[in-house]
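Nothing in this text is a laboratory measurement; each read-out follows from the coordinates by a stated rule. Keep in mind the model is a prediction, meaning the values are calculated, not measured. Cβ atoms are built from the backbone, for glycine too; each structure is taken alone.
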Structure 1
Amino acid sequence: MSDLIDDPHPGQNMPEYTVSEVSGAVKKTLEDQFGRIRVRGEVGRVFTARSGHLYYDVKDDRNVLACTTWKGQVSQLSVVPEEGLEVVVTGRMTAFGGQSKYNLNVDEVTVAGEGALMAMLEKRKKALAAEGLFDPARKKVLPYLPDIIGVITSPSGAVIRDILHRLRDRFPRKVLVWPVAVQGAACAPEVARAIAGFNALSPGGALPRPDLLIVARGGGSIEDLWGFNEEIVARAAAASEIPLISAVGHETDTTLIDYVSDQRAPTPTAAAEIAVPVRLELLGWVGDQQARMTRAVSQRMQTRDQRLRDLARALPRPDTLLSGPTQRLDYWSEKLPYALVRSVDRRRNVLSEIAGSLRPLLLRRTIAEHRNAYLRKSERLEPGMVRLLERKRDSLSRRADQLSPSQINRDLAVKRDKLEDMAHRLSKAGQAQVRDWQSRLTALDRLRETLGYKETLKRGYAVVRGDGEVVTTQKAAQNATALEIEFADGRLTVGAAGAKSAPKSKRKPPEQGTLF
């Protein structure tokens, strides 16, 4: 004992460890002691490295715990940590000997309570609203009757069946379904990719581009619907060039996609009702409009006819209009012969006076003067005509040199090609117009066949006629001497209706007796 006390170098018999051995022992002890644990706290500093690893702190009012989520684990997180968010993280404790630090390797993050989720949702909502993504002015008008509807939802849920059933009841349309996950970590990226994928389709391509998009999901908790609150989904919906209807959750559920979509539907079934009108209502409206147009045209024609009759009564009779001109014609026709005689006498007297002053010598002198004048003009005219003729001949020669048969032939060939091209185009346009008319006429004929009562007869109904008139009541059938029943394939004549009528049945007759 005294030797130990007097030893100048106490503790020399204790084992020595390397730094790596100490760090390894601490790491092993830490991992064995805690294993997989859950920690609740507020997210502090958040940093994403170039490698894709996520580093952040979870703290309370006194201490800070460093947390790490590796690149391969980030895509599996249901909630990405954000500074100031209260969360519950799950993972394994470990130590990093290179810096003598311990941290928690987190592979699962959940929000601590619905209040924190709502606070984060409000924060995102304010940020997106500040960017103008909720502005009503940027929302697009939905097409009245889209040809193709794209539906983004789960292919195995009841939502897609409800949408298809509702579309089939109201107005059948072509539907393209893009299957996505509607819950969990994969929900947000898959929905965003589906919206961008539909917008990337080319109009008129092998896979047609939809005219309207529906993003749909059934009801659930705020955690179940959280994928539709992610910023990536909201931005994808805002960037969509195709009008978009959001139908996420029930009527009381609200997500971020509802604010940026062009229209929100309270349920997926309501989204189908918003997407298309009711076909029967449209047919009824068209019928009403046609009846109104027919009545309006008829009333217009009657009004015009009445106005024409009123104007005709206000006009004078034809004989009254012609009586005055007829009298004036008779009056002047009686005076015309006397006026002609007086005019001829007056002109004869004038001619006699003029002829008296004419003498043969004066006439010869005048003729000689005119002849001399003509001779002088002819002498000057001949050289001028020769010069003019020479100029015209030279001009004609120059123009004849410019004209060649080959140039004319080329011009004729060009003009002939243009004429043939125009004739071909005119023929194609005429044929296309005739085909269009034929297709429209065929469609109208099919519509006429569909709306006619003959199609109703094919479904098992019949038309009853008594004495040539349509019978709609039992009393009228009993009073008729003979009944004729028209089926889809012909008519059947029955004997005296009153004599052969069956005993009255207790079954209530149909309200309409024409078809049964």
Structure 2
Amino acid sequence: MEKKNILWVDDEIELLRSHIIFLSEKGYEVDTVTNGEDALTSIKEKSYDLIFLDEMMAGMGGLETLSRIKEINSSIPVVMITKSEEESLMNEAIGGKINDYLTKPVNPSQILLVCKKILESKKIVGEYAAKDYLQDFNKISQMLINELDYIDWIDVYVKLVNWSIELDKHPELGLKQTLSDLFKEANKEFSKYVERFYPDWLNKTDKDNRPTLSPEIAEKYLFKHLQDDNKVIFFIVIDCLRLDQWMIMEQHLNEFFRIEKDYYYSIIPTATPYARNALFSGLFPSEIEKRFPDYWTNRNEDEKTMNKYEKELFGHLLERKKIKLRNDYKYIKIIDPEVGKNFEQNIFSYQTNHLTAVVVNFLDMIAHGRSDSDILKEIAPDESAYRSLTNSWFIHSYLFNVLKSISQMKNVKVVLTTDHGSIRCLRGAKVLGDKEASTNLRFKFGRNLKAENKQAVFIKNSEDYKLPKVGVTINYIIAKEDYYFVYPTDYHKYLSYYKDTFQHGGISMEEMIIPVLTMEPK
């Protein structure tokens, strides 16, 4: 390993000779100077990885030297060393952008710890991350051999997502491909699991032996908070939010909220017209079609049309469950930045409402937009970059500002979730069907639809999956894993066009295993 260069600035440097010898023995190269002027000269002549800087020196003091050092090279880590323990001095030094602060007399172990923390922490953390990852890799691989239940699958998925985020910090470990392969294998087994058990879940009255599903979210997580007349409740649904994206957002919200996290499974197809309507209606798609035929438009695939009646469906659900509100609930759908900014500017006017439901469509627009935009594909070529793009959007978004404002309100709770996630589609699946079949890439309904069994779930009887009948001869197919449907006509053209796009509607952990958060201001 290349030696790290340290500069130690102290007007009593001879008294620190034992420390300097100790660091040299540990593999560091240490230069010494006795005043600020010589320190600045040394920094101009040589590159240093770390500076130890005495605060009390004759001539140019430590704080002035620090300021001058940062003018020459603002990225050099500086550790201030002083005899003083005054808080004002500590604040002044920290304000001057030091990396650590030690009080004299210092001992060798303190100095070594600071060196390791600043100069070697990434390497050391990376080594331990690699060790822990390999342990978890073996554990998850072993789990996939066994028969898992829905709770086990949540555990597997959360572990994989946590490692995705952790390995983003350590690209030098070269473990991302092994994680990608493990994700692929897990989704293969997960798809088999869902195909086998999903129809049973829909008919089970014993909810303890199956996951919570989309139509049950409001009753399980929202309605209990509405029993208190004094509460202000926000129900926020972020369309197409993956768990990894939420975890990135959550890092910024922990400062403002105490957050309880749980998980549920999206119904299939994991597409907005099915999953989000189920979320707001408390009903499965076939039940919506029967109860509210005027609300269900299954031939028109325009999302704005298919999710046109969420407010009304939600109102019927509140009425059906006899939920009494102190005033009429508000429903806001944010489908463009102007609506979002307006909501942000007027957020405090909503603190008189008992219940405000908000749908945020931006992440879904990113997912769809990336499919058609070379620029977005360049910005977010993979899941890691997709998370980074989500982070960049969120910290500058009206949504973050809205949530920060809500955290200042009294007696408020936020229930935040999504209707489905998305998956990066990498493999094409050839599908046959008539020209009237739907155009979705992860699910289709139409006549005589056919695809390979290993790539899709074939649904002959829509009632088994509580899906609208559409017509007597209509069937559904749902894509598994990371497959996307392509017709034989111009097969290679569309195979290439849609490869490596984020899609939803199918069966995968990313689309189906959904976070649901209850947030209370700190």
Which of 1, 2 yields 0.45 for FRET efficiency 1/(1 + (r/R0)^6) of positions 108 and 276 (r between Cβ atoms, R0 = 41 Å, to 0.05), as computed?
1
For which of 1, 2 does helix-only ellipticity at 222 nm (-39500 (n - 2.57) for each DSSP H run of 4 or more, over all residues; to 500), calculated from the coordinates, equal -17500?
1
Answer label among 1, 2 for the case where Rg and Dmax of the Cα atoms in Å, calculated from the coordinates, equals 51.7, 194:
1
Starting from the value 7: which structure in 1, 2 was relative contact order in percent (Cα under 8 Å, 6 or more apart) calculated from?
1
Between 1, 2, which one scores greatest on FRET efficiency 1/(1 + (r/R0)^6) of positions 140 and 372 (r between Cβ atoms, R0 = 35 Å, to 0.05)?
2
